[in-house]
Structure 1
Amino acid sequence: MIAVPQSFRAMPRWWGDERGRAWLDELPRIVESRCSSWGLDIDGEPLHGSNALVVPVRRGREAAVLRLAPPGDDVSSELAALTHWDGRGVVRLLDSAPEAGASLLERLDHTRSLLAEPLHTAVVTLGELTRLLAVPAPTSAPSTRVIAREESVAFPAEWEALGRPTSRALLDAATGAASWLGDRHAPPLSVDGDLHFEQVLAGSRSPWVVVDPVLLQGDPEYDLGRILWSRLDELEQDADVHRAFEGFVAAAEVPPERARAWVLVRSMSYLLWGLRHGLTLDPPKCERLLRLFA
């Protein structure tokens, strides 16, 4: 049986989660059961992020990974996203057992993500992937338009509750952008609501492949703010930020004004969330983006 990495057991998400810790204890048996059911041979040491265990496996000559998510995770939504895109820009789903939180995925190179690539090259790649993923979306997927409407209502109250952490002008810019985006009618395109550098790994059938996509419908450039703030320390000059923004917009083939509006909305949203949860490093990055794009 496999040994569950101690570093996985030590993740904060398990603190106070008795059900989750019981699942960790059961993982070796769960892995053994899945391998037996799907005819898999373990082909390496287990890996993990903050939420899931990933075991390198082989099915015959095919290299794959067995991914196991804990109870309570929305496995069905994850599988729906993978099934919807069916390998188009995203990791290919080979098999699944939702009741066990298990999925069998094509194997990618976990040692190479876009986080290690030159920033401006990586931003263009994220734009190209955004364009590739922007196919007609299922009507059941959550809507970026609805998210924008909700944020336009929530921002002023949260801003007041947190002691007015930015200027009124920045609040008004973000709230106005959210209201504008919420009122727009646009084709319901498929959107990955969690697309960033660490979620793109090197592949064999494609140079870069998205993992753990979150399926939304609406504006493909929805999460451009996250792309910018996640490596903002590398963009020392304001001109560098605008160059990265323009590189993404051109590669994704999205309207610049709409992209700018989403940077404002997502930056204010994360700034307020971060302050509520005691973050100290990321809120100033969000404020910088707000100042640059307001």
Structure 2
Amino acid sequence: MDATLLLELQTLIARHAGPDGIQRPLPGLVVATARESMPLQAYVTEPVWSLVVQGTKRLLLGEQEYTYSAGQYLIASVDLPVSGQVTATPFAGISLTLKPDAIAALMTETAAPRHAQAEPSGIAVSDAPDELLEPVLRLLRLLDRPADLPVLAPAIEREIYWRLINGPQGAMLSQLGLADSNLAQISRAIRWIREHHAEPFHIEELAGRIGMSATSFHRHFRRVTSLSPIQFQKQIRLQQARTLLLSSSQDVASIGFAVGYDSPSQFSREYRRLFGVAPGQHRHA
């Protein structure tokens, strides 16, 4: 790996991350810095490619832990309830939302490798080769020329996708772009759970919605998310509850009911287990 590429990436990210340490110069593009390590923060990630150019970041998904440092990238292939933190500073990184439609178009229009249908995966970490860092660097250089961004950035993003498809996580990217892949089917189930998180559901019915048997659905879902479908729904409910606690004037019990809990005590107990504090403490955060 060419160290000068990482050094210039660090400089550009530091210049454009702003005083708050995070900026979104384009839809789906985030540049971020951190001077201090931070506690674990729970959130729901979308399909994303995330590159660390300085420092180290840690991500937890269920019982799985992923650590990636300067010169490494992480891919999350679907919406996932995770906890993340910067563990080594100074930190600088960039992330790019993955667009299944754009990946599908690239695969259709080019001689992109057709990976065999594999067991789907939710998160993976790999080293970033120079041929991937080079288009990332060109994308960040555009931040110094804002008028060029809307014209030139799409082609560079397409090149980044191409490098990823031809890299060690190419099978994951390929499945993300194929509507009939196992990963795409699980992604549709995840989307349904997120949109109907307050509703009870039966595994057999949800499996039927996406065209899988219940047994296959349960196996693939756990492989992608490290959680059972019911555990996943619980995480989404609690994440939504936290958002409501921070942004609405509803009382704690009403928020618990709104996200699908029939028992206020169960809601408080599971909320504390995930976030480490009672729901009421986040209301006043």
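Throughout, read-outs are computed from the coordinates displayed, never taken from laboratory work. These numbers come from a predicted model, not from an experiment. Cβ atoms are built from the backbone, for glycine too; each structure is taken alone.
In terms of percent of Cα pairs over 22 Å apart, for residues 96-271 alone, which of structures 1, 2 is highest?
2
Can you say which of 1, 2 returns 2.4 when distance in nm of label points 7 Å out along Cα→Cβ at positions 48 and 248 is computed?
Going through each structure in turn, the value belongs to 2.
Going by distance in nm of label points 7 Å out along Cα→Cβ at positions 80 and 168, which of structures 1, 2 comes out largest?
Ranking 1, 2 on distance in nm of label points 7 Å out along Cα→Cβ at positions 80 and 168, first place is 1.
Here distance in nm of label points 7 Å out along Cα→Cβ at positions 32 and 56 has been calculated and equals 2.3, so which of 1, 2 was it run on?
Going label by label, the one that fits is 1.
If we compute FRET efficiency 1/(1 + (r/R0)^6) of positions 144 and 224 (r between Cβ atoms, R0 = 25 Å, to 0.05) for structures 1, 2, which one ends up with the highest value? All intermediate terms of the calculation are to be shown ahead of the outcome.
Values: 1: 1.00; 2: 0.05.
Once FRET efficiency 1/(1 + (r/R0)^6) of positions 144 and 224 (r between Cβ atoms, R0 = 25 Å, to 0.05) is tallied for 1, 2, the winner is 1.
Taking FRET efficiency 1/(1 + (r/R0)^6) of positions 104 and 152 (r between Cβ atoms, R0 = 35 Å, to 0.05) for each of 1, 2, which is largest? Show your work: numbers first, answer last.
On the way: 1: 0.25; 2: 0.95.
Once FRET efficiency 1/(1 + (r/R0)^6) of positions 104 and 152 (r between Cβ atoms, R0 = 35 Å, to 0.05) is worked out for each structure, 2 has the highest.
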